[in-house]
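**Student:** Read through the structures below before going on.
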Structure I
Amino acid sequence: MSPYVAVFLSSLFWAISTQVYSKMVNKFSVYRFNLYKSIIALVCFFIASWYIGAITCPLNVLPWLLLSGFLGFLLADLFIFYSFAKNGPARTLMLAAFEPTIVAVYSYLILGLTLPLGKIIGLFFLLLCLCFLALERSKRGSVSLKVALLALVGINIEALGVVFTKKAFILAPHLSPMTANLYRVLPAIVLLPMLARFMNVKMGIGDISTKSKLNILGSSLLGTFMALYLYVYAISKFGHPSIIAGLGSLAPIYASIYEHWRDKKYPNRYFVGSIVSMIVGVLFLIFM
């Protein structure tokens, strides 16, 4: 599969799943939902890794995978899911526009990777795309600045996790993305129950309806298992992780296109600007 196709599908699956994530987090808690989706992801990645015969990973990459999972799968998701619940998925996802720049900085400091000018221009246009989208949504209700700052903290932590994941693939180029994700999810499985107990949060499933269980299962399969596999697959194939972060930050534009089609809304100048900027940015990232 082309890594470009993989990252576009990943961001699409993530955009769809976040609509369910925000409802589930509101209904239960950030800790409970994160544990549920982590358990489902662990089972799926274990079965997939066992099927392809790649359960184990090289010992030299294990610390990077565990640290990446601790940062991206555990800590970052707690901040980001909290923002889903309070500010909504659309506004939270728009803050992801900053992630490619953060990833580029971390990639230079930790991995010594630099970006060609054409890729930098592409990332700039993708950032501009989401700025136009933010202007279009600026009058749609209030936003908590405190929650937005917490989301940015989560995005910063997630960016660091992305760079550590890339470090693992640099050390072990033939490492399977399924195997990498299997070990990345382990810190969440081990630490979330401990954290929830400390926070006095119930973690059982006895009070969850069948409909909610199906929503958790479906959204976790699509937005965690499939989206994460495709995202990490793309990271393993691309030379610079910020390109993946840039192409993966387009989830809010997908949602906005769907809303315009669903509500039969005529696009305003900001929406047109976001579409044009997205096209220019993607072309620069792919061909320059």
Structure II
Amino acid sequence: MGSHLNVRWADQAVPALQETYPSERAGLDASFGEMTNFSVGSPSLVFVYSDEMRPAPTRDKHYIPKPTQQAVDSAAAWADLFQTEGDYSVFIPGRFFNVVRVDATDISSAHNKYLFSQKAPMVILTDKEGKIADIFQGKAAIKRAKVVESMAVILRKDGYIQSSALFARLGLLMNQLEKAEYDVLSTRVQFDEAAAKLAKAQASKTAIKKGALTSSGETARRQADKCEAELERQQKVKYEILKQEYVLLRDLGLPDAKMPSEPAENKSPAAAPSG
């Protein structure tokens, strides 16, 4: 689903920043200006995280490394935004955004006082001109619904969308697509198993000698035919979902560079790759 949603991550290290700025936003603006993977022209979602481990106490040979609180909170915030099963609410407006992951692990305030490990986790949203629109800092502040709401506000202000009402419809379609892909995969496995049994039966000495399949071979043939018909039905269901999604994305005004390919109906479901 992640590849289908076409949300492309760009990883970025924290740039050195020695100068002091009058505000945190000004310091973050300056930091973004030094990032090679941060570009304007589209709004951006910047996720700042830390994977830092606590240092071992002096002379403790049996110390088991443990993550810092910032690392624990970063993982929790990441999971809430991007790994909640069946929820694509961040990914759907995220198709309009540049998505940048900034690794603040082991970064000190001396290196960059605006983006260092103890600041993590942070979610920073910018408009298409690169101007910071919203900052969420800490696990308690980084909530999926609030981030999505802010993303929708930015998209409206930037003129990408008139209303975010279609996002809910796209969310339903993504859940339907996920189920459709699972159904295709499951049936494809059954088809492959039946086809393998059929091929074995056709190659048996009995079939070659008598020119007819055994009862088990006929059962495998019927099962393969049944699976092929079901695959054809399921592929049509998937095609209809993708077609609806494509029209909705066009209605939303998703830029051409971020649009998925126009769906094409699969004419050979049994021969096509699953998923």
Structure III
Amino acid sequence: MQPDHVMNIFDDIEAKMMDEETLGFSPDVLAALDNVEASESDIEMLKYRISHDILFGLFHIAGSVYYGSIQKGSIHTFSEVITRLGMHHAKAMIIMLAMHILSKKDEAIETVFARSFASSVIGRILAHQVGMREEAVKNVELGCLFSEIGRMILLIYKKLHAPDDPRIDENFIDQYHVYLTERIIDTFSLPDYLKTMLFHEGVVVEGPYITASGLVRLAVQFVSACFSRHRNHLIIEPVAAPSGQDESISLAHIIEDQFRAVGLEKYLMIVKKIDRLLPARQSEKS
């Protein structure tokens, strides 16, 4: 049980920020996505209840190389977007894109979104690399994506509605953002497994294996350290591809395409070997 003042702040956040005017979509749109009996046309009609900016972002993400646009073809309808992303991931991206739009004029808040997004990209890659099944891969990706949603919402709320509230300081946000994330998961009926990923400090293992929660912590901590060391950039260092290999399907290109799809390319730095030998050039890129 959280202290009364924390619950009061959370209640106020839900009242002032979880509405259509602020979010750019009505929360019941996400509930409609949960309806297993909804037809394709029912899903398609939901696009008229989501802001153009969020819809634009969803189409770009679903149509990126990261989600297999080369093999699966172009995206033309909203129902195809939901199918390509998966229902839970689509719901999470709608929420995250709404927060991103609200944060665009504040670099410090946008950096939290960029960090979470970068973690989801790295987490998905790690999960694939260790051979997890696709369902577990998506769990890792979503856990990373939501790792700091509570922090992001608290920062946006403070800026918009409580700039002079002395209770919401950096220590408060550090201590309670995961509890707000837990509440958001319940509010939007997101999977309960996300809650199990919130409160771990170390790499979680089970027997001889690293768990999905463990990979979330690895990805989140790596990205946090990378952003801290490299002035809010995820650093990717590709090794030169063998002669004749298609660069458009390289992992570096896929990552770059995904960051571009959500307008976060300024938080990504592709570093070639020569750049490491010339620190001045790396500084200029920053």
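**Student:** Of the structures labelled I, II, III, which one yields 1.7 when distance in nm of label points 7 Å out along Cα→Cβ at positions 191 and 263 is computed from its coordinates?
**Tutor:** Considering all the candidates, the number was obtained from II.
**Student:** If helix-only ellipticity at 222 nm (-39500 (n - 2.57) for each DSSP H run of 4 or more, over all residues; to 500) computes to -15500, which of I, II, III did it come from?
**Tutor:** Structure II accounts for this read-out.
Rule-based calculations on the coordinates, nothing more; no lab input. Computed from a predicted structure; not experimentally measured. Cβ atoms are built from the backbone, for glycine too; each structure is taken alone.
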